[in-house]
Structure P
Amino acid sequence: MNYKSKLHDIKAFVFDFDGVMTDGSVWMYADKETVRCGNIKDGFAIQYAVKKGYVIAVISGATSLSINNRMESLGVTQIYTGASNKIETYRKFLEANSLKESEVLCMGDDIPDYEILGHCGVSTCPADAAVEIKEIVDYISLYEGGRGCVRDVIEQVLRLQNRWFHPDAVNW
């Protein structure tokens, strides 16, 4: 089955953070603070999807106040950092939001995301994801992590569902 036919059912998005929302680079400072770099177009798509009523979650093994701050600034409230068992966290997310696996698009880039990607309606990854991930997903974005892959999948879903920006719409 073509992955695009499954996009009609998507009501929620689950993203890993490092390597998906970022290019995977982490700048480390002497005071142990780390800095990540994200993409403004990914950010626009996230906040636009939230405004349109989609549920968006981040499930990441990393813990950083900067992850929470960035996601909260975009309207994302379901932020699961320090997730040592991502599939367990994902199942709790599904239950808390009364979602079926078929209603969720997931994007991950590396081995810790492997199990979740096998339990969602549409599994996706950035262009620079690990080989093991590329072998199992429904769709490989043309864009790398932190370089527009999040915007790519959100925009595909919203366009297919006729919910993406239209210049004639009053309240886009």
Structure Q
Amino acid sequence: MAPKQTAALFPGTFDPLTLGHQDLVGRARELFGRVVVGVAVHPEKEQLFDAAERASLAREVTSDLSGVEVCVIEGLLVEACRTLGCSVIVRGVRGGADFDYEVSMARTNRELDGGIDTILLAPSPALTHISSTLVRQIASMGGDVSPFVAPKVARALRERFAS
């Protein structure tokens, strides 16, 4: 299928970016002409990597995908969409709890800006169980995270937890 010219924002904290996230970026790129990976600054969450580090890792991991950009976003998603020229928000759902939360957020964002739609994508079945939280926990205990993240991300996690 040829990509359409619609631009989509794929937001998340990506702390760290997992293979599940990468799967969704690639699949979103097949659907949309331009995909912006929006590394979110979430003031209520404590992150392992700061926003600049997360964005840098995301750029490295997605550098081979044409039409994919990475930026740091703050504030409301609909504002980021307007600023970036995106009319679609792409979100991943791994199961029922994710679905319920994301539908509520999609409805809220649609109320805030009726010109922005949300598309929910399920990751490939082999990647559904992966979460950033799980990856951080494994890495913090010295475990091998290579089945769950790109090699550059695994290296960054090893370095972070070695210090």
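FYI, it's all coordinate maths here, none of it is from the lab. Here the structure is a predicted model, which is why all the values come from computation and not from measurement. Cβ atoms are built from the backbone, for glycine too; each structure is taken alone.
Points to keep in mind about this one:
- For helix-only ellipticity at 222 nm (-39500 (n - 2.57) for each DSSP H run of 4 or more, over all residues; to 500) computed as -13500, the structure of P, Q it came from: Q
- Label whose coordinates, when Cα extents along the principal axes in Å, for residues 28-75 alone is calculated, return 41, 20, 14 (choices P, Q): P
- For 3.3 (distance in nm of label points 7 Å out along Cα→Cβ at positions 52 and 132, calculated) the corresponding structure among P, Q: P
- For the set P, Q, ranking by distance in nm of label points 7 Å out along Cα→Cβ at positions 36 and 60 places Q highest.
- Of the structures P, Q, the one that 15.2, 51 was derived from, the read-out being Rg and Dmax of the Cα atoms in Å: P
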